[in-house]
Structure 1
Amino acid sequence: MSSCVTGNGNLVRLRSRSRAPIIWIIFPLIAGFVTGRKIFLSEFLLIGVGIGLGVVWGLFWWRESGQWYWKIIGVMSVYFLSWGYLQSYLPVSLNWEEKPEREAYLTLKIGQVFGFDEKYNRQVGYGEIVGAGQHLRDLVGQKIYFSCILDEIYPPSGALIRSEVIEVKGVLRSIGKETENGFEKYLFSQGIRFKLYRGKLLNVQEKANWFYRFCAEQNKKLEKILAMAEETDNVHALNIYKAMLLGKQADLTAQQKYAFSITGSLHLFSISGLHVGVIAGCVAFLLRLVRVRNPWAAIIGIVILFLYVQITGGSAPAMRAFFMVVFYWVGRAFQRKNSAFSALLASAFVALIYNPFDLWNIGFQLSYMVVGSILLYGLPLNEVINDAISKRFVGVPVMIKKGCVWVVNLLGVSVAANVGATFLSICYFNIFAPGSIFLSILIIPLASLIISFGFTALFMGLVGLTFICEAINPISYMGIRMMELIISFSLKIPGLFWGSCMASQSLTYICMSVLFAFLYGCHRFNQLQKILFYLAPIGMITIFVSFS
């Protein structure tokens, strides 16, 4: 607990001080991954050095746990282990950059599928090459992005399913490090070195396993539930509704994606932290309603949440949010001291071990910068402002005071989220969106309500109470129209969204590192009482934007 002296001299007790020992693992883990992308050494040598240092660290910890230098040895152990781990994860270099495009017949095992275009019966996704002709045998084991037509194999309403093994033909080309295409740069950062386009599905060699088939079937069922309404011609709102509840962003129009992107609200239309958090809250409420207590409440809630995430596609943002909720719920179930920041870092650790290439995923970076900024900066800011409101609004009716606190809390969280997102938004999307601070105050509560209504409709539809779905869905459609109107109106206000900012990657990551180190250092060394803690991040953003 920390304290802060307000302008009138009163002492405010801050309960949101965050400490997380796991940070001593996260930092060397990230440093090892970054080194592994630049310097290539034997993975066996690196892992051996890491294990050796780990043994030495264990001996120091056992015999002299009070000394500081054993921590340095432990950090170096994690660093070398993560460096070696990434080396083992990198795809084999085949030097295909100079080779021309060619027609190829390949056998792929599907890892993830994205948008399905019903009009052209086209599916895109990525997978692993598990079979190829004799002259392409060296491609086996490589990750590949594919786009192919499914006609004659799948009916127009069908789609590929994760874990299926398929035979395809199409035009194959490599993705080089020097590519100028933004999407291909993203694929390269994720370890995907090949692309198959103008493809055609020839055969399904092996069907998906039972779990992924189950998820695909339930996804179709949930989609039908969301479409249950008296308004059968409301396709526009329904597409957004499906994007918000089922992650079907492919159904959004180009105009919608542009408007949502420039206002910083595109994350509301894919399964991510907000969606998983709201669904987790709904599940927790239902379990409390039927008097299910921990640890069974946590176990049942985790299973339900995992099924929801997998049924909606198991996207990386959804899995990251799921990991965070799991660590938070497990901590509560076993009556450990709750720390959302520790849960955040633990989820980052699991996500990076599961897929080290996530570190170079802009979505991953944005997610953790935004949530980390909210926890380290937004929560202390809210506590100080709430205390000021409670002291100044003496004699004001309770409902009005609570309303003011609610609005101020939203504003504080929105400011913190904007602080965390600004660096990456300018660097990668050339967008500075100060207007999103005020837009979020209206959009986030409305989106949360729509997700809650959507979850209720899905639950009622699954238990057979479809008449409730028909009553709830039109309300959600109305909320979606209102949300679109707010976003469209905000775009017409000059100065809220700037679309021509630019910043170098090196400056961006230096500023992000300084910001995070400053915020965590203030928590670690109990400096939340300083006014500098609240003004410095705003000053950093101002300076960064002025140089952009």
Structure 2
Amino acid sequence: MPINASSISRWWLFAKTKNSLTTNFNRLKQTPGPATSKTIRLWIERLEWLSNLVDPDPLLEGITHTKLRQFAAEAAALEVSDLLAISHPGRRHALLLSLLRQARMRCRDELIEMMLRRIRRTQAVAKEQLEALHDQHREIEEALIGIFGLVLETAQAQETDTAFGHQVRKLLAEQGGVETLAERYKTVSAWHHKNDLPLLWPIHAKHRSLLFQLVDLLDIRSATQDASLLDALSLVRSLRHTRRDEVLGEVSLGFVTERWRRFVIKPWFESGAHDRRALEVCVFVYLADALQAGDLYVVGSENFADYRAQLLPWAECEPRLAAYCAALGIPERGEDVATALKRELTVAAAEADAGFADNAELSIDPDGTPHLKQLATIERPDGLVEFEQEVRVRMPERHLLDILKNAEHWARFTRHFGPPSGSDPKLGQAVQRYLFTVFGYGCNLGPNQTARHAPEIATAQALRRINAQHINADKLEAAMVDVIGQYVRFQLPRYWGSGRAAIADGTHGKLRENNLLGSRHIRYGGYGGIAYHHIADTYTRVCRGSGGQPGWE
């Protein structure tokens, strides 16, 4: 049932959909499950439900994007009873409309993510099937190579071409005949050169109706002047129910590579005709690439929106350009920046070449492959045991709560915690409760176990609400920055290095395949997330390649 702003009232907050135990307000805050066909259909229904509600954009016109995100975060942290306790109806409506706006945008983002996962999964399965075919054909390939070896031996043994031809025909007849061997060769050669494209359609066909549903729901537009991909998408959508194998007429394939062009345009079709199935698969693969690259955008989304709308106009940037470049120490003109970078890279390369002769740890093979030698084990220096004992004497074991209290005294990191609105937390002994919440959840005790040890500080329900409404990942990140900023002021980290040297390494973590955060990594050959470690001489930074906030160690 469509509603307007004035009808966002108590009955709508408490109303439940048919055959559901969830209120409409809690339904707005739901998160998606695994990227299965069932979940995609549920989220398609969710987007249709959200679209039938009031359009929040006209009612929120004039409010900045940052403020809308803050209102939505505040509403998401509240319960129905908290919203009903807000006496001012305008504030309550603003929070609800902001949450509704965010829910619609994120629902589109999640549907796009599911579509991209489905397309990438189709490509991954095709590659897996190609590898399986290579394994199946390996015995045939070895047999064909053995026959070719016999032909070479015959060529060495026979002096005349006539005798050689006679022996070769006899040899081929003994191995099954020319027609049989030719068929085996066609079977094997059809999948050479990583040709997995013919395997895509059978996998894509199982989910094509769902992909077309998603495309019909989304308003996809081009962020560039090239509209050939969108034109091809419109053509494919119009031919979704046809049974003809070929597509007649002119189709602009300026967005595809030569490999895809040879796959889509079949020589045995009429002049100018294209393989309909190959064209459909090609368009969806390039659609996924364009959405991830930002060449296409979706109206009403957040992560896949038009990036140009989020940029400051050049008229506002130009007056600030000189001061900005001066602060960074870079030239104002792009050509000068490129020249400066080339100069720095040339100097760095020359320094590396000059120091290579004295570098005993690095070696380079004749083929250009570099190798780092394993460092020799350093013997324990004299007096190390006495040093460790003295350190333990001067640094006695301290309770974690005491450490948190001292860190709060110097860094004041709990100032980042509080309601999403930014208002006063209205908590008795707020700092003490924040520290206790960080301790309980950080140690994985949970609210019940934590409150049982100190019932006079806070109840389990109070700790649970503080964690849900006053602390989130962004606030924890800001608190960690404060603590690290105080830590680097000490002299100790400077003994380890300057912080200007670092290396990077990735660690693959397995995740279930039906997961919006995971992806298939080409290097590790598996499904999951990648945690990239940037290890410097004074710190270690962990960046989760699968999404989420980075962490410091």
Structure 3
Amino acid sequence: MTASPALTTTTAWTNVATDTDFQAALANTLLPYMNTCRWFAGKARPQTGCSIKTIHTLPLSGDDVAYLLIVEATYSDGIPENYLLPLSFLLVDALALTDIPEKGRIVEATIGNQTSWLIDGIYDERFRAVLFKGIYQNKILPQTNGQLNFRRGKGLEDGDGELTSRVLPVDSSNSAMTFGEKYFLKLYRKLFQETNPEVEMVAFLTDESDFSHIPAFGGSVVWQQNGASDVTLGMVQRMVPNDKDSWMQTGDYLNDFLYAVPNRMFAIREDVFDKVELLGKRTGEMHAALYKPDANADFAPEEFTDNYRAFMVRRLEDLLERRYALLIDNYTKLDAQAQRLAWVFMEAREIIDNFIEEFKTRPIDSRRIRIHGDYHLGQVLATPDDFVLIDFEGEPESSISDRKIKHSPLKDVAGMIRSYHYAVSAKLFTADETQDIDPEHLQRVSDRWFYLMRDTYLNAYLDAIGTPHPLFKNNNEINFLLLLYLLEKAVYELGYEISYRPSWVKIPLKGIIDVVREIEKIRLSEGDAKPHVPMLQTALLKPEKTAS
């Protein structure tokens, strides 16, 4: 005997947007389903339920409809979260149902006089076509609560309004669809009451500059309401043929370097420098494109205001306090080399505090702009002879408002420099080929490779920006600000490694020690040595000699 569908209503599918009883019953089935989805970020939080806050209607072919549900998930602590769930009622036979992956099937239902499956709308080709065509045609669809605004960008070419589509079989925090294997539509699942920074950044670079090393902006879908901020639901970009991301490419280059290390040879191919230099150039070109003195308020350059300094100081001090506590609690879990680095870091607290104090009042004439915000080798696609920069959403753990804060572009530069440090450290310290090599020697080899890549990248970046440039007053300010953002990034990384990869803790700790060394050089060169601030205790880095 076949079980009855879990969800039943006499209301026709095209009218369920007004059936509150059906919506309440549907909401009861959604939370268990959402907990199976990779894009649902609330799995680890204590959940209390979910409800359907808004339903948008999208007309499909054949007088059918699909819905865009705005689902609110609530928790016993913390603020609720809103998620986007496309909903389609697909009348299919048992054989055709196999075309819908298990993760796309929400619940079996009888709606009106028809029994079938409610599915995630992205697996309905008609839904995908409506989304894409709406963007192509710059449509505006009025809704009960506001309107859906489909905006077309320069990257969507004439004649491409109707293309075959498919869902990319990847599990991530968003959903991805391709159209004609030429365009990529990202549907944002977790929603924020603001325009997504990625849409703003990609649209600005595509429409307001000649910078071509990003997937061009094809358009967006935005929910607009009176008296409320716009909510970004999705974005279209051009697809980019690529071999791999730059993290993987750098790893390939490091393999050649790695194989020489046990033989005490230091070998770097010339084309490695060429690639690093090119990436520095592309980074500089991106920031030059983002510097527009006559841009609107969202993108116009700004000074280092007291409010910004206070924001950065709060962030740094908060990060440092939590990292000191984590290190103390987990000190005995660290290997000997990491323990020595941790000890020097904690002994350097006064030096770091003094550096942060100086940032509060130091005259700074450089400028701040919108930046990538989460810039590292994994955010760069390697084409056969160039690079394409991707994923402009900003730091995942930050709020949308914080992701839109303007920074010195050196924050992006610091992120990429730290990524090169991670690439070589992770490769050398975890490879089977180096397990019998003294860790101190391995650290020196790693440092030599990293310093060469860092300097190559930074020099190419500054050459691309050009000097003088209003973004940077002079080399002194460049050095000071770069150290500030390198410190912030390495301290941020430290928390993750302590919690999840204790064997990698030495990587950010070494980065912090390098920064503190450079801070000392600035103090001495500027005649700012303070008697009450001790020097860096580098003698503590030497391993203890064992008794013979």
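All of the numbers you see were taken from the coordinates with simple rules; none came from a lab. Fair warning: this is a prediction, and the values are worked out from it, not measured in the lab.
Things to note:
- Test item: semi-axes √(5λ) of the Cα gyration tensor in Å calculated as 47, 27, 24, pick one of 1, 2, 3: 3
- Entry that produces -17500 once helix-only ellipticity at 222 nm (-39500 (n - 2.57) for each DSSP H run of 4 or more, over all residues; to 500) is calculated, selected from 1, 2, 3: 2
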